[in-house]
Structure P
Amino acid sequence: MPRLDLSQIPAKGGSTYPGKLAAAMAGRTSQPLGDAGGLSQYGVNLVRLAPGAISSLRHYHMEQDEFVMVTEGTCTLIDDHGEHAMQVGDCATFPAGEANGHHLVNKTEAPAVFLVVGTRTETETGYYSDLDMKVSMDAAGYTFTRKDGSPLTVDQIGE
């Protein structure tokens, strides 16, 4: 039976964000459930947010669909339409190419957990709604630039 034992899947912290932007991810960990189960067509992650933590910088994807469902606690979804309280069982979808910058925030005093499922593509481009920043992903990894493709400045990445 392909049952996953969550206690055997290490949780990862940290971020691929450049410079001091990575510090924004303090209090967030993720368990790569899809990887642990050998999935290749879409990713599945269980994300834990400590009180005050955020899931990511507000962003949207050009090539990858994204689905989230709260499994424990309460999260606040912040997107281009405002703030939305999300309780256990509440879901949200973010279709590829829809310019709706979003992230989840734990504004409570208790831990919060959500499941995120997303398409896996060979390449991806994402945009950050609150920053002049774009990420491009390919087999070589992640590249962060300004939205127009020019290099990020030192003050933007905080180095």
Structure Q
Amino acid sequence: MKKYLVIALFLVSGLVAQAQELKWHTDVSDAAKIALEENKPMLLFFTGSDWCGWCIRLQKEVFHKPEFAKWAAENVILVELDFPRRTPQDDAIKAQNYNMQNMFGVTGYPTIWFVKPQLKEGKKVNLEALGSTGYLAGGPEKWLAEANRIIVKK
């Protein structure tokens, strides 16, 4: 019995480690380059990390789960566009985030946009909107089903 418990704990700790290893980009341009190289859409997470209860709940119920970590590693490039109230933020990131918020018409948090970067003339990158979602009750299974529905359109 103890042998199985040790194996189960090892597997669970490995999945937790995988969830913690997720790379959330804060620079949209850098994330777009990676998305183009890997031919993946981008997940843009508009959040108020230090004040938005629904954002924190989405992270706890979905983004910090091993199912999400596995899905994200295979399907998207993660980008966090944060609008904190108390946490200091670099002015360039703050300006970028407000520009993205205006571009996608985000009026509430959490909002998640799935976009596909497209290389245009020269080195200009356009972001094709695939669809959006927000917090969905039901844990990672329900949230990932909606995310898959959106990115399948790509």
Structure R
Amino acid sequence: MKDLAPGAVDKIDRAILNELQKDGRLSNVQLAELVGLSESACLRRVRLLEQNGIIDRYVMLVDQGAIGKPGNVFVRVTLDGQQREKLSSFEEAITTVPEVMECYLMSGDVDYLLRVIVKDTDDYLRLHNKLTGLPGVLRVQSSFALRTVVSRTSLPL
């Protein structure tokens, strides 16, 4: 199979990606029908999209409220320095904290922005103590989300 050039997806690839983003459990037969391809052509395209890293992975989404973690807290973390070793130590440690759903290295006045999930304020206090004990953490500032206005898992294509 020929590799795709970066960003080289056509109208049919976009249709495949849109359908799979809506329902990653579609069978190849169902997907082929939805995008107007033969089953073999559809499977070839999906495999090529996977091989080229355009399809990153397949996941199932769990409702965080249904598992007792309804709270989203956005945490801004400032380290006591920005040397490569300090950044690496923090990044390695933050991957071990299961409540951290997202972690971004930032430009600007803080070093990292985290989205963490918690049961309630007591649960966050426990997590806050854990976060402040991570390597190099100088300051932690938290903002509790009051409600979710937009939450998407599908990328615009």
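No lab work stands behind these numbers, since they all come straight from the coordinates. Please read these numbers as outputs of a predicted model, since none were measured by experiment. Cβ atoms are built from the backbone, for glycine too; each structure is taken alone.
Quick one: helix-only ellipticity at 222 nm (-39500 (n - 2.57) for each DSSP H run of 4 or more, over all residues; to 500) came out at -11000 when computed from one of P, Q, R, so which one is it?
Matching structure: R.
Ranked on distance in nm of label points 7 Å out along Cα→Cβ at positions 64 and 80, which label among P, Q, R comes first with the largest value?
Structure R gives the largest value of distance in nm of label points 7 Å out along Cα→Cβ at positions 64 and 80 among P, Q, R.
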